[in-house]
Structure P
Amino acid sequence: MSIKIYKPTSAGRRGMTGVDFSVLTKSEPEKKLTKGKINTSARNNRGRLTTRHQGGGHKKLYRFIDFKQDKYNISGRIASIEYDPNRTAFIALVVYKDGEKRYILAPREIKIGDMVIVSENAPLQTGNRLMLKNIPVGTFVHSVEIFPGKGGQLARSAGSAVQVMAQEGGYTHLLLPSSEIRRVLDSGYASLGSLSNAEWNTITIGKAGRSRWLGIRPTVRASAMNPRDHKYGGGEGRSQRGTRRPKTKWGQITGGRKTRKKNKQSNKFIVRRRKKNK
């Protein structure tokens, strides 16, 4: 896949890039696999803002994605590759032999007409899903189950994949994109290959309006605010922040402070921590 470059017809277009959607084969989603989605603008049931810088944006239909993929030993054909506004990776419509249709995350290099299957010992080809204990060391996988039967949770964004590093004592060691090595039960399932739309993170938005289409509202520098709105607000001219440690709007220390709980239960499954510069 390649990046789409726009002609510099205006200041906003100059340098703007986008995803090349020529790889997609269908513009309208499968109606029975969609649902209307209400935009809450990051507000809770009391109308209070819970996450800043969210709101507006284009209307979206939610596509039901089959993360569990629990149709075992029934092969399916890739009928289309489609865009999903709710996630960064593309999705693929699978038509199974019994006639049922489901959406799955589309792996890279998958094509229309390819066959996929979910089985404990499925063939080692892109798009197939099989038990972690039957996947060779060095293989890249996506949509990995942390808890067997719960559905894929690891490596679901565009271009991401985790690498199988070892099989030991009922656990599979996985190298995550963050450089962390983590153990998961080898009875869980994972899909072979890395996900599509790998160039997504290199896109240049180009103009403020395009961020608003995506539901991203403007972010203002803290030093430009009033004293009541932020710890760094107020003062005459460009004032210093008045504290050694950087703080959030609510006065909590940030910028280098570790936020992970020391006694988190899943700590025992981490073989190697992620590198600090990641």
Structure Q
Amino acid sequence: MTTKITQAATIAGNDSDGSAGLPADLHAFYARGVYGLGILTSAVAGNSTGIFAQQLMPVDFITKQFEVVAADFQVKAAKTGMLANTDIINCVADNWKKYNFGQLVLDPVIITKHGATLLDADAYQAFLNRLMPLATVVTPNFYEQQKLTGRQIDNTADIQAGARQLQAMGARNVLMKGRHDLPGQTEVTDWLLTADGQFHAFSKPLVKTNKINGTGDTLSAVIAAELAKGQTVTNAVKIAKEFTYQAIAHPLPLGSKYGPINHLAAQKLMQN
């Protein structure tokens, strides 16, 4: 069993353009000095203009990936990405309980940053019942916060009340990611509710760019990487927020429309 190098895993789908999903997670792991393993749940054929086809992995194949990774590697933390249906969610939950993969960062991938719903009602319920109670940290975006809590999120009080709701649903720590689409907005603030009941705010300037594919994946992946290295949840989130900001603030000239964030720039600017 390999143990000398810190190892983390992503349980997610593959984006063929490398901008999001499992590729973005692996970029982030590498940039933070962590060896990344990937458990593939789905794959999409896409580029910077859109997604044109999708293929889901069979649950027996996902299960086999868990089995062989656990047999040969020592995973200290893991994160989830796209888990497209009830069968895949149940498969991941069952295998998570069977194998020791350390701490879990749960990136919901329920609703996109633009408000499009990605899971049907049954899969959403399976997510709540099976995965939320396993999460060390859950990282919902603005629209996911409203869906998960059933409340309108308009201000800091709403954010904090919603975070407490999600903690009561099983997640030990809750990171409420800030909006980035308000008129005249100049800053994005994320709120972290830690297991001890304390709130921590993390703010960065809003960068106006269309090169933002994989921001949520990268944020949650860096959190997982830092947890694998032994950081506290608060420090892991602080590092992840800074890393993701730097990756957004230095756009890559790739793709004809929506493009990836710049993990290379963030890596160079954050050497520790």
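Coordinate-derived values only; no laboratory data. Remember, it's a predicted structure, so these values are computed and weren't measured experimentally. Cβ atoms are built from the backbone, for glycine too; each structure is taken alone.
For which of P, Q does semi-axes √(5λ) of the Cα gyration tensor in Å, for residues 54-93 alone, calculated from the coordinates, equal 19, 12, 9?
Q
Comparing P, Q, where is distance in nm of label points 7 Å out along Cα→Cβ at positions 134 and 246 highest? If you can, show how the numbers build up before the last one.
Details: P: 4.8; Q: 3.2.
Largest value of distance in nm of label points 7 Å out along Cα→Cβ at positions 134 and 246: P.
Comparing distance in nm of label points 7 Å out along Cα→Cβ at positions 198 and 214 across structures P, Q, which is largest?
Q
One of P, Q was used to compute FRET efficiency 1/(1 + (r/R0)^6) of positions 30 and 230 (r between Cβ atoms, R0 = 30 Å, to 0.05), and the result was 0.05. Which label is that?
Details: P: 0.05; Q: 0.95.
That value comes from structure P.
As an exercise: mean count of other Cβ atoms within 10 Å over residues 38-45, calculated from one structure in P, Q, equals 19.9. Which structure is it?
Only structure Q yields this read-out.
Please state which of the structures P, Q yields 25, 22, 20 when semi-axes √(5λ) of the Cα gyration tensor in Å is computed from it.
Structure of origin is Q.
Which of the displayed structures (P, Q) returns the greatest value of FRET efficiency 1/(1 + (r/R0)^6) of positions 166 and 238 (r between Cβ atoms, R0 = 41 Å, to 0.05) on calculation? Intermediate values should be presented prior to the final figure.
Values: P: 0.15; Q: 1.00.
Across P, Q, FRET efficiency 1/(1 + (r/R0)^6) of positions 166 and 238 (r between Cβ atoms, R0 = 41 Å, to 0.05) peaks for Q.
Given a value of 20.1 for mean count of other Cβ atoms within 10 Å over residues 182-189, point me to the structure among P, Q it was derived from.
For mean count of other Cβ atoms within 10 Å over residues 182-189, the value 20.1 is produced by structure P.
Here FRET efficiency 1/(1 + (r/R0)^6) of positions 126 and 142 (r between Cβ atoms, R0 = 25 Å, to 0.05) has been calculated and equals 1.00, so which of P, Q was it run on? Before the final figure, lay out each step's value.
On the way: P: 1.00; Q: 0.65.
Comparing all candidates, it corresponds to P.
A value of -500 was computed for helix-only ellipticity at 222 nm (-39500 (n - 2.57) for each DSSP H run of 4 or more, over all residues; to 500); which of P, Q is the source structure?
On the way: P: -500; Q: -11500.
Only one of P, Q returns -500 for helix-only ellipticity at 222 nm (-39500 (n - 2.57) for each DSSP H run of 4 or more, over all residues; to 500), namely P.
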